[in-house]
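Once you scroll down, you'll see the structures, which are given as structure tokens.
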Structure I
């Protein structure tokens with residue numbers, strides 16, 4: 001069931017700006033991605049040269065179920081602030097390690113509503129589609145990492161902290177230190193669910 005975000009809570013995002021800390025891609029279906037000086041986003045497809053680029057699903061488990069599904073996971077964004085939290089738990093991570101394409105700073109990605117548009121640099125626009133659902137590959141990378149990116153809120157509901165997914169509405173280059181500007185969708189604002 002979709003949950004709405006109170007207007008008072010989500011209103012703080014409209015003036016929010018952040019920045020690109022790192023950009024990464026991987027042309028094969030490996031777990032981690034390699035840092036780049038810049039990546040090119042292609043409208044309706046994703047990150048040029050990345051294994052998850054395409055109009056239909058590219059994640060292997062989803063392809064096995066239905067390869068005709070639309071690709072709502074064209075771009076994976078992660079907040080660098082999570083790395084500091086994980087470092088306190090003994091996990092030493094660098095950009096690209098857990099498969100994100102764009103590492104951000106200064107944005108509450110997890111609290112943004114579905115449909116939020118991130119204007120990155122001069123041209124690129126990514127629309128958020130939902131939360132990344134952490135998988136056991138995190139534990140294959142570093143034992144215990146999957147549990148470290150999951151939490152419970154004050155109501156006991158599961159909180160997924162492994163980033164958000166989006167689609168490319170407008171292509172363009174994404175370069176380290178680019179500004180990210182937030183554009184909220186029309187109300188009512190719906191909380192992101194896993195995609």
Structure II
């Protein structure tokens with residue numbers, strides 16, 4: 001397994017871009033991103049939504065989670081178990097604890113979820129073809145390898161790049177959503 005030496009530099013550049021967005025700009029973009037997510041075929045009918053608990057300058061997900069819950073959908077967030085992602089149902093902030101990676105995740109008492117109908121995935125960077133650059137742990141790539149539902153990378157336009165270096169283990173998402181719109185991506189290489 002050979003690592004791509006371009007990824008750390010690209011990750012650093014894209015994080016700097018994302019971190020440079022003002023709070024007001026992030027909130028404005030978040031509203032547009034929510035509107036675009038709702039237009040993805042299959043999202044409105046999804047009974048189970050897999051999401052992430054946003055931190056720092058990631059695309060905020062609080063409103064997405066609240067809207068999905070108020071629509072009667074099962075909302076599942078990831079937790080790391082034995083080095084792999086598993087999703088568990090959450091009903092509110094009281095169900096979250098800080099996980100082994102320092103990220104908020106469902107408490108151990110939260111019931112595991114079936115594979116979500118739609119999976120909203122965080123991204124450090126993404127290309128229009130669905131190639132995604134994450135934090136570098138490969139957790140989402142391993143999960144996506146066996147996932148057959150609708151996967152959606154959430155990002156700001158400043159995180160879009162023409163090309164993301166890909167290794168054999170990298171997995172693409174089926175949709176890319178930014179404040180500028182939703183793009184169906186090719187999961188094929």
Worksheet, complete the sentence: The value 16.5 for mean count of other Cβ atoms within 10 Å over residues 111-118, derived from one of I, II, belongs to structure II
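Consider the structures I, II: one of them gives -7500 for helix-only ellipticity at 222 nm (-39500 (n - 2.57) for each DSSP H run of 4 or more, over all residues; to 500) as calculated from the coordinates. Say which. Don't skip to the end; give the middle numbers.
On the way: I: -3000; II: -7500.
Here the read-out was taken from II.
Going by relative contact order in percent (Cα under 8 Å, 6 or more apart), which of structures I, II comes out largest? Write down the numbers at each step before the final one.
Details: I: 33; II: 24.
Max of relative contact order in percent (Cα under 8 Å, 6 or more apart): I.
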Worksheet item: For which of I, II does mean count of other Cβ atoms within 10 Å over residues 87-94, calculated from the coordinates, equal 15.8?
Response: II
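Ranked by distance in nm of label points 7 Å out along Cα→Cβ at positions 31 and 167, which of I, II sits at the highest value?
Working: I: 3.0; II: 4.1.
When distance in nm of label points 7 Å out along Cα→Cβ at positions 31 and 167 is computed for each of I, II, structure II gives the biggest number.
Any idea which of I, II comes out highest on mean count of other Cβ atoms within 10 Å over residues 103-110?
I
Any read-out appearing in this document is the output of simple, stated calculations on the displayed coordinates, not a laboratory observation. All values reported here derive from a predicted model rather than from experimental measurement. Cβ atoms are built from the backbone, for glycine too; each structure is taken alone.
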